[in-house]
Every structure is written in structure tokens, then in C-alpha cells.
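Below are structures written as C-alpha cells.
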Structure P
Amino acid sequence: MIRIFYHSRRLNEKVSSLNHLKHARIVGYMEKELEELLATPKLSALETMRHSCAHVLAHAITRLYPGSQFGVGPHIEHGFYYDILFPEHVTEDILPKLEDEMKKIIKEGKPFVRKVLSKEEAVRFFGDHGQLFKIELIKDLNLEKVGTYEEGAFTDMCQGPHLENTSQIKAFKLTHMAGAYWRGSEKNQMLTRIYGLCFNSNKELEEHLRLLEEAKKRDHRKLGKELDLFSFHQEAAAMPFFHPRGAIVYNSLQNFIRKLYTKYGYEEVITPQILDVDLWHKSGHYDNYKENMYFSQQDERDVAMKPMNCPCHAMIFSTNQHSYRELPIRYADFGRLHRYERSGVTAGLTRVRSFAQDDAHIFCTEDQIGEEVADLVKMIREAYQVFGFPEPLVYLSTRPEKSVGSDEMWKKAEAFLEEAIKKNNLNFKVNPGDGAFYGPKIDFNIKDAIGRYHQLSTIQLDFSMPERFGLEYVDADNSRKRPVMIHRAVLGSLERFMGILIEHCSGAFPFWVAPLQARFVPINDSHAEYCHKAARKLRSLGFRVDVDDSNNSMGAKTREAQTQKIPYMLAVGDREIQANSFSARKYGEKVSNTLTEEQVIEAFTKLSDPLLPQQ
């Protein structure tokens with residue numbers, strides 16, 4: 001049962017990375033959508049091979065572990081997985097044995113043969129083979145016909161497509177195991193999920209394995225601990241504790257966005273974190289988002305922690321009468337948000353339950369939409385350039401199944417965004433059904449230093465919330481009209497962006513973000529006072545510096561500075577004191593340059609402003 005799982009996953013959540021894919025689940029599907037899945041879906045040649053590899057994995061398991069029950073096994077980005085209930089306890093030690101058996105099956109070259117069974121035939125067949133999970137899916141689908149594929153002595157419930165035969169599978173490797181609840185629910189049985197990679201050649205497979213090793217080195221959870229940036233504790237599950245150094249990084253990102261706010265005409269507001277549930281009914285969040293919200297009671301009234309800032313900004317807008325001359329009005333908010341994420345999908349900083357966004361909402365006229373989107377694109381591109389991200393992949397996400405508003409409103413909003421995308425010369429793809437429940441959106445996906453894509457910025461057009469909150473402005477003819485509301489974020493969740501940035505730069509932050517920007521290193525005790533005096537002066541100018549006056553050797557001090565990924569090490573000996581200078585060495589470089597104190601201050605001042613061109 002491979003493709004049905006894949007499609008239903010897309011219906012439920014945006015998946016942009018392998019980390020997200022492994023937590024996908026089959027929930028909330030609709031009968032009409034499942035009927036559409038009966039036909040063999042269209043896959044690329046590589047996706048088809050990965051799909052077939054998942055089938056071969058299941059076949060190998062039936063040979064080595066008779067009595068195993070199979071859940072679902074889709075192709076995913078870079079490979080495939082399968083969820084299995086083994087008849088005995090297994091560990092990752094079985095993976096080499098499974099690989100060897102898969103190679104035997106591939107060498108046998110058995111054809112994949114499609115058969116369509118009636119519902120009754122399918123239930124009987126899989127019942128005879130003890131496949132209870134397949135029977136459960138068959139009954140839930142409520143379809144007259146069920147697709148299967150036979151390959152040698154193994155038959156799986158599947159819609160295909162598959163390769164002609166197993167010998168066409170080229171390069172694969174089983175990578176790891178993980179626990180996965182059946183159909184993503186903690187109420188169901190825990191299965192063993194086996195992940196594999198599949199590529200067109202061994203060369204491509206080896207290159208991907210190299211990138212995976214590099215990703216392990218860059219893992220923000222590992223580096224966050226090594227660099228003493230943040231920690232997690234069960235007392236506040238999936239809610240990060242930022243240590244002093246991590247708080248510097250976090251605040252530096254906020255201050256960078258604040259500089260952009262000044263440049264692009266935003267006004268910052270501060271709004272409450274707990275609001276009456278009636279507000280969330282009014283905004284539509286209760287009906288469309290309540291499963292992700294935290295609720296409590298206050299003075300015998302139901303209240304909720306805010307998952308989004310938009311209703312609060314609508315309330316601020318409504319407190320005054322506005323003229324068309326005032327528009328656009330741009331409210332920005334770093335307010336803390338709380339969203340309940342299932343424990344199975346939280347992951348370091350990239351998926352948390354408490355976070356802040358560089359969130360903003362623009363209230364404008366319909367005629368101003370194009371210009372506002374153009375400014376947002378310019379702002380987003382400027383931010384990406386600072387972090388060294390290339391031109392992003394852009395997606396236009398359209399109306400989801402669960403949404404508010406009329407068909408006319410959605411068509412109008414989608415047309416506005418598509419026109420704005422084209423005017424800004426953005427290459428884009430349509431992502432059907434992935435818009436917000438209140439409106440379509442433009443999503444920007446950036447590529448990091450090792451080639452992975454992450455969804456960051458978003459521009460969302462909303463005609464619904466101004467209507468729900470009765471927002472108005474007085475037009476030039478004294479008539480009252482509804483403003484349009486644009487939701488937007490540049491970095492998005494600061495927690496998530498920080499995780500992405502740590503991995504992008506491998507913990508070697510740009511100077512302006514680095515928790516410690518420079519370290520003075522005296523060669524011996526006689527040089528320490530010179531270093532301390534210089535450090536005091538630089539700290540008075542706002543730079544983050546310290547002095548390593550420990551008894552360690554010069555080599556040990558240098559290694560420590562490199563381990564902590566400090567942007568600059570400023571060594572001092574007799575020669576430097578005589579010349580009133582420092583031997584300056586950048587992180588990652590082997591050559592040092594002699595700089596005077598004035599040159600150090602000049603260089604550090606320039607590096608402290610991310611909006612200045614950097615060398």
C-alpha cells in the first residue's frame with residue numbers, strides 16, 4: 001500500500017525535507033480523493049525505481065522473517081521506507097542481511113505483474129497471509145477494486161507503477177530504522193520503519209552518502225550542544241531554552257530584521273499571548289486549527305495561547321478609523337506563539353511548540369497589492385543575500401480542502417498572487433491545495449550549503465479576515481471599503497531559522513551573529529594586560545570579545561578558538577605590543593595579518609552591519 005499513503009500525506013502537511021517525510025501520516029483522507037487514487041499514478045523513472053525498491057524490501061523481509069505484517073511503504077525524497085511489524089525483536093544489525101537478500105531478489109529479475117482484485121478477494125487474500133494492516137486499509141478505502149502487484153512469490157497491495165522487473169533496480173542502500181505509530185497515531189501499534197536510499201548509479205548514491213555524513217557533522221542539535229547555544233528539557237517538551245550565547249544569536253537575527261523593518265516602513269507592535277476563545281472562533285482558527293492550539297480557562301472563560309498574530313493585528317487596525325491615504329499600514333510582531341506539535345514530529349529547533357516569527361501583516365487596498373508584493377520580494381531577496389542563499393525556488397500554493405471564504409474570493413486572491421509573481425520575474429511552480437486556510441500564498445524555498453531545500457519566507461493574501469473582523473477604511477469618494485490583509489514572514493520561525501543557519505554555516509556564524517566575535521590570546525603572561533586593555537575598549541564599542549589568559553599552550557589556545565568557531569583570534573606577543581598591533585587570524589584560515597587597533601575597530605564595525613557589502 002504505497003501510493004495511497006503518499007498521496008494522503010500530501011493532503012495533510014507540507015513536506016519539504018526527508019526529516020519531515022519520515023513523520024508523515026495517513027489521516028483525514030476523503031473518499032473522493034481515494035477513488036482518484038485507484039488509477040496508477042504517474043511517477044518519474046527514479047520515483048518508480050524507488051517505489052519498486054520498497055516492494056523488494058518487503059519481499060526480502062517475508063523471506064527472512066516469515067509472519068511479518070506490513071503497513072505502508074512509499075517512495076520518498078532520495079529513497080523509500082516501509083513500516084513493518086516483525087514477529088520478533090529486531091535491531092539495525094539486520095540491515096546488511098536484508099540488503100543481501102534484496103540483492104538476490106534484484107538479481108533474479110522477476111517481473112512486476114499488476115492485478116486488480118475485488119474488495120472481497122483482496123480481504124480474503126491478505127487475510128490468508130496474515131496482513132491485518134492491509135485489511136484495515138482496504139476496508140477504510142471502501143472501494144470496489146484493489147490494486148496489487150505480484151513479483152515472484154510476493155504480492156503487495158499497491159497501485160504502482162513499478163519497473164518491468166527487479167533487475168532494473170540500480171543502486172540502493174538501507175540506512176536506518178525508526179519507530180513509527182501505525183497511521184501516525186499514538187493510540188495505534190508501534191511499527192518498525194526501515195529507511196533506504198535509491199539512485200540511478202553507485203556514484204550518485206556515494207555522493208548522497210557523503211552529504212549525509214556532512215549533514216551529521218552540521219546537525220544543529222549536535223552543534224548547539226557543543227557551542228552551548230540551547231538545550232531542551234522535559235519540563236517544557238519541544239520548547240527550547242536558549243543559553244546566553246544562543247540568546248545573542250537569536251537577538252542578532254531579530255535586530256537584523258528590525259533594520260529591514262525601518263528600511264521598508266514597518267511599525268512594530270506587541271500583543272498578548274493569551275486571548276479569549278471567542279476571538280479564535282471569529283478569526284476561523286478554532287474551526288480550522290484547534291487541534292494545534294493550547295487551551296485553558298481564565299475567570300471561568302475559555303482562553304487559548306495564540307498560535308498566530310493575525311487576529312491581534314486585525315484588532316489593532318480596528319481601533320481607529322483609517323483613510324485610504326494611510327494605507328498601506330504594516331504591523332510587525334515578534335510575539336511568542338504556541339502551537340501543539342505531536343511528540344513524534346518535533347525535531348530540535350526546526351519543529352518546536354513555542355517560537356517567535358518575524359511576523360507582519362499589511363493592510364492595503366487592492367490596487368496596492370502588486371506594489372506591496374514587489375517590495376516584499378525585494379526585502380526577501382535582500383535578506384537571503386546577507387546569508388549567502390542563492391535565488392530561491394518559489395511555489396504558488398492554492399486553496400486547501402479545509403478553508404474559509406467563497407470560491408470567488410479564492411479565485412480573485414490566487415489571480416492577484418500569480419500576477420505579482422510573474423511581474424517580479426520569479427520562476428514558480430503551483431503547489432495545489434497547500435495554501436493557508438484563509439488564503440493562497442507564495443512560498444520561498446532556499447538551498448543551504450550542502451544542497452538541501454528549506455521553506456522560509458511566505459507571502460499570504462487574505463480577503464477573509466478583514467471581512468470577519470469588519471475592517472474598513474474610508475476611500476477617496478468617502479465610501480467605506482474592506483482592506484486586503486497580507487500575511488508575511490521573511491525568516492519565518494526564528495527558532496527554525498536558527499537551526500537552519502547553524503547547519504548552513506556549520507556553526508561558524510557570520511561576524512555580526514557570532515556569540516563571541518573575537519578572542520585576544522596573549523602568548524605569555526606578560527602580554528595579558530595589553531590584551532585585557534584592548535578587550536575593554538572593544539567591549540565599550542559594543543563588540544563581543546574575551547581574553548584567553550589561561551596557562552594553556554599557544555597551540556591549545558588556538559585549537560580552542562577554532563573549536564568554538566570564533567570569527568577572529570587576535571594574538572599578542574612582544575612584537576605586537578611594540579607595534580601597537582595584533583596578529584589577526586580569521587576562523588578557518590591559516591594565515592595571520594597584522595592589524596593595528598584602529599584597523600581592527602574599522603574592520604569589526606563594517607562586519608557588524610549585515611546590510612553593508614561584506615568581503
Structure Q
Amino acid sequence: MSEHPGPRPARSQVFGFGAFTKRFALPLWPWYAGGFLLLAAVNLVSLQIPQLAKIIINSLTIGADLNGLRGVALAIVGLGFLLIIIRSLSRIVIFWPGRRVETASKSYFFGRVLRLSEEFFTSHGMGDLISRLANDIAQLRAFYAFGVLQVLNVLFLTVFAVARMASVHLMLTICSLIPLGVMFIITRFAMPRMHTYSRDNLAALGTLTNRVTEAFVNVHVIQANGATPSFAARVEAQNAEVLRTSLRLVYVRMFVFPLMTCLAGVSQLIVLFYGGQEVIAGHLSVGDILAFNVYIGLLTFPLSAMGIILALYQRAKTALERIGDIELAVPQGRLSAEPSSKAAAPQQQPPPLLEVRGLSFRFPSTASSGGNEPTPLVLDDVSFSLAPGGRLGLFGSIGSGKSTLFNLITRIYEPPAGTIFWRGVDVRSLEPTALRQEIGYALQQVHLFSASIRANLAFGLTNVPPQVALEEAARGAQILPEILAFAQGWDTEIGERGVRLSGGQKQRLALARLLVRKPPLLLLDDVLSALDQVTETKLLEYIYAVGSSLIIASHRGSALERCDQILIIEHGKIAARGSFRDLVERYPELDSSK
């Protein structure tokens with residue numbers, strides 16, 4: 001008995017800064033290189049101004065002619081204007097690739113999410129995924145733009161300023177930099193806490209987004225059941241959790257960041273105390289002390305910026321861990337079609353359009369369901385074949401496994417190897433997108449988009465079909481007169497999830513969307529429940545006339561009456577098979593007329 005092989009093992013590697021940078025930031029290296037050079041120029045110009053100020057102070061100390069200092073003063077003003085221009089250019093050049101990183105990564109991860117299996121979506125809420133693709137990637141954009149800017153500023157200012165200070169007085173430089181060592185000790189203990197609190201905050205924000213999205217999508221259900229106060233209370237509680245985790249981060253920052261700023265003041269006190277003694281001793285000039293204080297003032301920014309950088313780094317690191325769940329999840333594609341004992345000998349005649357051989361399937365275990373404990377079989381040893389143009393009916397109670405069978409045929413869930421074959425080829429060795437383009441699948445729940453009727457019918461098609469094809473499909477789905485009766489006709493906006501349409505109109509419009517494609521195989525999962533008997537009969541007559549192969553699951557015997565074969569499914573097993581006439585006596589519920 002073949003069963004679902006279970007979830008594939010996770011990759012051993014971790015999606016971190018190295019992998020993200022290589023994929024999204026490294027291709028933008030010319031921009032970062034330009035920003036590197038501009039920031040180097042910014043800091044060199046900034047450090048030149050104290051040297052000119054030093055000349056003015058020393059000249060005033062010895063009573064030099066003020067007229068001779070005008071050129072120096074004008075040079076300081078000129079360097080100030082030059083600094084404004086270069087600094088503005090550096091920010092433009094650094095921030096632009098950050099935006100490009102955000103754009104490219106959002107498109108990449110959204111496309112990757114669309115290729116993941118249903119198992120991934122059942123373990124992640126929609127709001128949480130939205131939060132990851134919006135909030136978390138925004139954190140990464142901030143790090144690869146503003147964070148990179150701050151890192152380069154800290155690097156250049158620290159290296160250039162320390163080099164200038166050391167050239168004036170080495171021992172004074174060493175003493176004034178002692179607070180830097182204290183700063184690194186503080187950050188060594190603060191960073192792990194910041195990372196933990198940042199991760200908790202982003203997780204709480206994702207849950208809040210999930211709650212809000214769930215409320216908006218089902219607002220009509222909430223209002224109809226008078227559940228507005230209870231849902232508001234749930235969101236308020238989650239909002240309070242976001243506040244709590246945010247405040248934990250704030251408390252750490254309130255302690256760390258001001259302390260880092262105070263360390264700069266300590267450095268200035270060291271310069272004034274120790275440097276003043278050196279001036280009195282004649283080892284330094286007053287201009288040297290002024291330049292030293294300006295350099296310490298410039299180093300105040302790196303000390304303060306270290307807090308900003310740490311905050312950006314921790315939030316970006318946490319965001320990468322959450323985005324890594326998407327990157328490390330294995331997308332659907334061609335899988336190895338492992339040898340199976342059910343594989344039949346090579347056939348001389350053309351293979352069936354669809355063949356299912358001994359299919360058994362159970363959903364993978366989860367932590368909430370007991371971890372390693374196997375879940376019950378949803379399908380048990382199901383076998384059948386469908387020839388081109390054939391019609392197969394599925395009849396069974398709710399929960400018997402009909403929808404799961406359709407999901408396995410279309411690889412929404414991965415079937416076991418050697419159990420489902422499309423034109424004689426194991427579906428696991430086919431690209432899911434290519435397979436699904438040949439199968440028209442009408443789900444139990446109708447899904448329409450907030451767009452016009454025309455756009456909904458052309459959904460998923462590379463080229464917009466001609467008007468004649470749209471009208472033919474709508475006529476076959478028994479909805480054309482209602483479309484034409486709308487004031488805007490085909491351009492009528494139906495609202496989110498087709499809210500402006502009735503249940504029957506939604507079902508028929510979704511069927512018209514499939515009929516436009518005219519796929520080789522149609523899977524209809526109890527999609528005629530909202531139609532009256534007359535409309536159902538006309539719609540089925542059109543579907544039969546199209547000539548597509550058909551598998552229809554229904555609780556109505558009238559929808560299955562013209563099928564070539566009917567499978568009676570009970571508890572995941574085929575309890576009986578045969579024509580409608582053969583089975584109706586054994587299963588009276590097939591006869592809808594009674």
C-alpha cells in the first residue's frame with residue numbers, strides 16, 4: 001500500500017545575510033562602490049575642516065594678522081558647501097540600491113510563494129505571509145540602504161579621525177578611545193536580547209496582520225453573527241501583544257543608545273583634562289586641542305550610529321529568519337518519479353488520458369496532531385482510468401476524499417510516486433504549472449477577483465480571448481443574459497470575491513472561466529449545488545458538447561446520470577463502481593427524482 005511520503009527534509013543551510021546579499025545586493029555593486037567613494041570623500045572633507053580651524057586658532061593665539069586668515073575662513077565655507085553636495089549625492093547613490101533590493105526581493109519571494117504546495121499555506125496564515133512580504137522585507141531594505149550608509153560612515157569617520165588624532169598625540173588618542181571599548185562590551189550583552197525581542201515583535205505583528213486580514217475577508221460573517229465585539233476584542237488583545245513586544249525593545253534601546261551617546265561626552269572630558277595638561281606642559285597647542293575636540297565630536301556620531309546600526313541589524317536578521325522559511329521551503333517542480341511496484345508493463349496502445357493506480361494518501365503529521373503519529377488515510381487504494389473524452393462521476397458523502405483526489409491530480413498536494421499518470425507519465429515528473437494548464441479545475445469554493453467580468457473570464461490566459469469566445473463560454477455556462485443585463489455589461493466590476501453576484505452567478509461565472517480555456521480535462525468539484533435543475537441540465541449539455549474529458553463530483557445523481565462510469569467513495573475507498581443504471585438500485589440516494 002503506497003502512502004504519502006511525508007514532508008521533504010528541510011535544507012541544512014540557513015538563508016542568511018550572505019545568501020541574501022549575493023542574490024539581491026551584489027548585482028548592484030557599482031552603486032555601492034560609487035556610494036563608498038562619495039562617503040570617503042565626505043569624511044575626508046569633514047576632517048579637513050578641523051585642520052583649517054586649527055590654523056585659525058593657532059594664528060589668533062600668536063596674534064597673527066586677521067587679513068591673512070580670510071582665505072582660510074573662505075576655504076572652510078567652500079568646503080561646507082562642497083560637503084552638502086557630496087553628502088546629498090552619497091545618500092542618493094546608497095539609498096537607490098536599497099530600494100532596488102526591496103523591489104527585487106518582493107517580486108522574487110512572491111513568485112516563490114506562488115510555487116509552494118498547499119502544505120505550506122496550511123501552516124502559515126495569510127496575514128502572516130503578507131507581513132513577511134511587506135514588513136520584513138521593508139526591514140531588509142532599511143538595512144541595505146540606511147544601514148549600509150551608517151556602516152560606511154562609522155568606518156570612514158573612525159579610521160580617518162583616529163588616524164588624524166594619532167598623528168597629533170598617540171597617548172591622548174588611546175585614552176579618548178577607551179569609551180569605545182566600553183561600548184563594545186555593552187553591545188556584546190545587549191545584542192542577543194535585542195534579537196530575541198525583535199523576533200518576538202515581528203512575530204506578533206505577523207499574527208496581528210493575520211487577525212485583521214481574516215476579519216476583513218470574513219466581515220460579512222462577523223456582522224451577520226453579531227460577532228463584532230468578540231472579534232474586536234481578539235484584535236485588541238493581539239494589538240496589546242504587539243505593544244508589549246515593542247516596549248521590550250524600547251526598554252533595551254532606552255538603556256543602550258543614550259549610554260552610547262554619553263560615552264562621547266566622557267571622551268571629550270578625557271581630552272579636556274589630559275589634553276589641557278599637555279597644553280600647559282607645552283606638548284600640544286590650543287589649536288590641537290580644538291581639532292581634537294572636533295574629531296571627538298565627529299566620533300560622537302559613530303558612537304550614536306552604532307545603536308542605529310545594531311537596531312537595523314537585529315531587525316534585518318530577524319526578518320531574514322522569517323523570510324528564510326519561504327526561501328528554504330521546497331517549491332513544486334519536477335520530482336523524481338521513483339520506481340513503483342504498481343508500474344504496469346509498457347503498453348502498445350495509447351495510454352489513458354488520466355490513470356490512477358492504487359493511490360493511498362494521508363496528510364503529513366504536524367506537531368499539533370501528535371508529531372510522529374501517522375494521520376488517518378484520506379484515500380485508500382483508489383484506482384481508475386479515464387480515456388480522452390470520457391466522463392467519470394464521483395459520488396460520496398462529505399469528507400469521503402473527493403476533493404483530496406482532485407487536489408492530488410492537480411498536484412496541489414503531492415501524490416506518492418507511481419500513483420497518478422497523465423498521458424502515461426507520472427505527474428510528479430511534470431511541471432505543476434504545465435500540468436494545471438491542461439486541467440480545468442472548478443473548486444467547491446468559488447474564487448473570483450475584484451475586477452471586471454471580462455478580466456475574470458480571461459484570468460490566467462496569456463492572450464485575452466476574442467469577444468466571440470467569451471460570449472460562447474458565458475452562453476454555455478448559462479450566464480450570458482445576466483451579463484448583458486448589467487448596466488456596464490462585460491466591464492461590470494464584481495467586487496472582491498464577486499460580492500456583487502449571487503451564489504449561482506458566481507458558480508456559473510467560474511465555470512465560464514474554465515470553458516473559455518477548453519482544457520483536455522475538466523474537474524468539477526460539486527460546483528452545481530447553487531443551480532436549479534433546468535440550468536444544471538443545460539450547462540451539462542454544453543460541457544458534454546465541448547468534448548473535454550470530465551470528472552465530476554456531486555451529491556446530485558442528476559449531474560452524474562450521463563457519466564460513463566460512477567465511483568461510489570466511502571471513507572476514502574471505492575465501495576462500488578459501474579454505470580448509473582447499475583448503481584441506482586444499490587444506492588437509491590443517486591436518484592435525485594425520489
Next item on the list: Give the label, chosen from P, Q, of the structure having the highest value of distance in nm of label points 7 Å out along Cα→Cβ at positions 45 and 581.
Entry: Q
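Among the shown structures P, Q, from which was the value 10 of relative contact order in percent (Cα under 8 Å, 6 or more apart) calculated?
Among P, Q, the structure yielding 10 for relative contact order in percent (Cα under 8 Å, 6 or more apart) is P.
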Note to self: With Cα Rg over 2.2 N^0.38 Å as the yardstick, tell me which of P, Q scores highest.
What the structure shows: Q
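Of the structures labelled P, Q, one was used to calculate mean count of other Cβ atoms within 10 Å over residues 285-292, giving 15.8. Name it. Could you put the intermediate results ahead of the total?
On the way: P: 15.8; Q: 20.6.
Going through each structure in turn, the value belongs to P.
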Next item on the list: Out of P, Q, choose the structure whose coordinates give helix-only ellipticity at 222 nm (-39500 (n - 2.57) for each DSSP H run of 4 or more, over all residues; to 500) equal to -11500 when calculated.
Entry: P
Next item on the list: Taking 3.7 as the value of distance in nm of label points 7 Å out along Cα→Cβ at positions 93 and 229 derived from one of the structures shown (P, Q), identify that structure.
Entry: P
Next item on the list: Work out the source of 17.8 here, i.e. which of P, Q gives that when mean count of other Cβ atoms within 10 Å over residues 157-164 is computed.
Entry: Q
Notebook entry, point to check: Just checking, which of P, Q has the largest value of distance in nm of label points 7 Å out along Cα→Cβ at positions 213 and 565?
Noted result: Q
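Laboratory data are not the source of any read-out in this text; all were calculated from the coordinates shown. Everything numeric in this text was worked out from a predicted model, so none of it was measured. Cβ atoms are built from the backbone, for glycine too; each structure is taken alone.
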